[in-house]
Structure P
Amino acid sequence: MTTSNTADKLLTPEEAVACLRSGMTLGIGGWGSRRKPMALVRALLRSDISDLTVVSYGGPDVGMLAAAGKIRKLVAAFATLDSIPLEPNFRAARQRGAFELMEVDEAMFMWGLHAAANRLPFLPVRAGIGSDVMRVNPGLRTVTSPYEDAEMFVAMPALRMDAALVHVNRADRRGNGQYLGPDPYFDDLFCEAADTAYVSCERVVESFEGSVPQSLLIKRHAVTGVVETPNGAHFTSCVPDYDRDEAFQKMYATTPWSEFAERFLPPGGDEKQYQSAVQVWHEEQK
């Protein structure tokens, strides 16, 4: 992992994805259809990388990677587009048995990130006890408190990752990241739980002087590369910079994947081409 506190860590989306490899465990930050690192996901879709274990509070990142056949295993609490309850490409891939699924409770997922960030093998958690989570995940184990209460907990395994991709509102060249919206979405935990982390942002800034300290979510020691990608979370939201592109999301959800990919993610394309294609599509709707 790059740990220098003074290094300029700026990369392009393609350079960041070139640091990844097939077969790795990849964490993707954000939540549902909110502040997803979609420019990095799009670069990943254009690459030859496949056979991934993806760890995500799933949204269109999961749907697109599943539709493209790049997921071997998914670890998730859900896969949603928020205003569209179930991500359609995820659903289709799951129904045809395209990948293995470890589905856990949202709190279990969070504690799995905490365990990995703290380099622990697992953490005890009450969530999951008495539910079908244990039935659908027969590999999960329980632990008993060594104290007088002798309470039983789920031993949530650490969600260790080879790499993490997250998107924030602002970042500096050294890897510090700032969110300006209402929720951090555990992006800091994704970075700390992974061996390498790539942070895309709406804008690179030279200084965070005058910023609210609590908004400085991601610390440079946990970041390998920074990618400046304006509108890089599209079509998910990145509040307050922009809301979710609901019209485009609806089109994505109702368009066959091959047709969507041909127009918006053609071979040899890049993020500039994608943003241009989105603009043309919106003009067509007027």
Structure Q
Amino acid sequence: MLSSVAERGLRPPHPSQAQGGARDGARSLGGGVALVTGASTGIGRHLVEGLATRGMAVAGLARGEDRLRTAMDEIAAATGARTLAVAADVTDRGAVDAAVARAVEEFGRVDLLVNNAGLIDAAEVPVWQADPDQWWDVVTSHVRGAQLLVRAVVPGMLARGSGRVVNIASGMSVRARPEYSAYSVAKTGLMRMTEALAGALEGSDVRAFDVAPGVVETEMTRAMPIWQGFTDWTPPEKVVELIAAIASGELDPWSGRFLRAGVDDPSVLRDITPEGDARRLRLRPYSDEDPLA
């Protein structure tokens, strides 16, 4: 495992001492500390930059050392925030534990965990035609990766009495695509994990959320045949906006539920307290006579 700190950034103040730290009308999260996986490219990099712009110190995790270090250094230079690059495979328990320990050593805590890292099916084929090893690698990257990060980060949040966890979901969390069976299974499993985590955290000020980013134009989505010719991309700023609202505590009533960037407006969600099974995975009864109704 390799780690580096962008020297141009400043050590973050305690939240009670934070002032400013945001630009372009962004809500300030000054003094907070975020840990984002899959941070060197795509949505992860957008999140690191957006959270840093809002004043957070950000630890970025990814497998590729050089690209991660470059990304964190560039974001620190552009935002003035302090960043930490920690190269680690999220499916490796020892590497995850060491990475989280490094982030806590550098920044003192983790206030926001974003589980963004994960693979996609290598080919658009039915499940029986998929390479079984690659299929399981996809599921493992999302589900085992998120569980290992939760295991390493949440106890510290509980000890401090505060924290937010965001698992990056997908439209495939709630409706499977037959040509992306592994990704569908992984994202559905991750959504169940979020609900289980939120339930276990009830009574604390640690919350967990599913955030589907929509279809953001990234290196990964551009390479997926399913999105060839697609133009209705979700602006990455909408993903950052939604997760920043979660980090600030504005959307706490939505803990354990599914939110969709680019469709859900944080200013609207703030005024809604969801009830029952709203925005949770549930069976739909076939009629009022359904014994499972």
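Values in this text are rule-based calculations from the coordinates and carry no lab data. Not measured: the values here are computed from a predicted model. Cβ atoms are built from the backbone, for glycine too; each structure is taken alone.
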| message | As an exercise: distance in nm of label points 7 Å out along Cα→Cβ at positions 45 and 61, calculated from one structure in P, Q, equals 1.4. Which structure is it? | response | P
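Given a value of 2.2 for distance in nm of label points 7 Å out along Cα→Cβ at positions 37 and 277, calculated from one of P, Q, which structure does it belong to?
Values: P: 2.2; Q: 2.8.
Value 2.2 for distance in nm of label points 7 Å out along Cα→Cβ at positions 37 and 277 corresponds to P out of P, Q.
Which one of P, Q has helix-only ellipticity at 222 nm (-39500 (n - 2.57) for each DSSP H run of 4 or more, over all residues; to 500), as calculated from the coordinates, equal to -8000?
Numbers: P: -8000; Q: -12500.
It must be structure P, since only it matches.
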| remark: Computing FRET efficiency 1/(1 + (r/R0)^6) of positions 53 and 213 (r between Cβ atoms, R0 = 35 Å, to 0.05) for each of P, Q, the value 0.50 comes from structure P
| query | Which one of P, Q has relative contact order in percent (Cα under 8 Å, 6 or more apart), as calculated from the coordinates, equal to 22? | reply | P
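To test your reading of the models, identify which of P, Q gives 17.0 for mean count of other Cβ atoms within 10 Å over residues 157-164 when calculated. Kindly include the intermediate steps, with their values, before the conclusion.
Values: P: 22.5; Q: 17.0.
Label of the source structure: Q.
Given 9.1 as the derived value for mean projected area of the Cα convex hull in nm², for residues 69-196 alone, which of the supplied structures P, Q does it correspond to? Present the calculation step by step, with values, prior to reporting the outcome.
Numbers: P: 10.3; Q: 9.1.
Label of the originating structure: Q.
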| request: Give the label, chosen from P, Q, of the structure having the highest value of distance in nm of label points 7 Å out along Cα→Cβ at positions 109 and 141. | output: Q
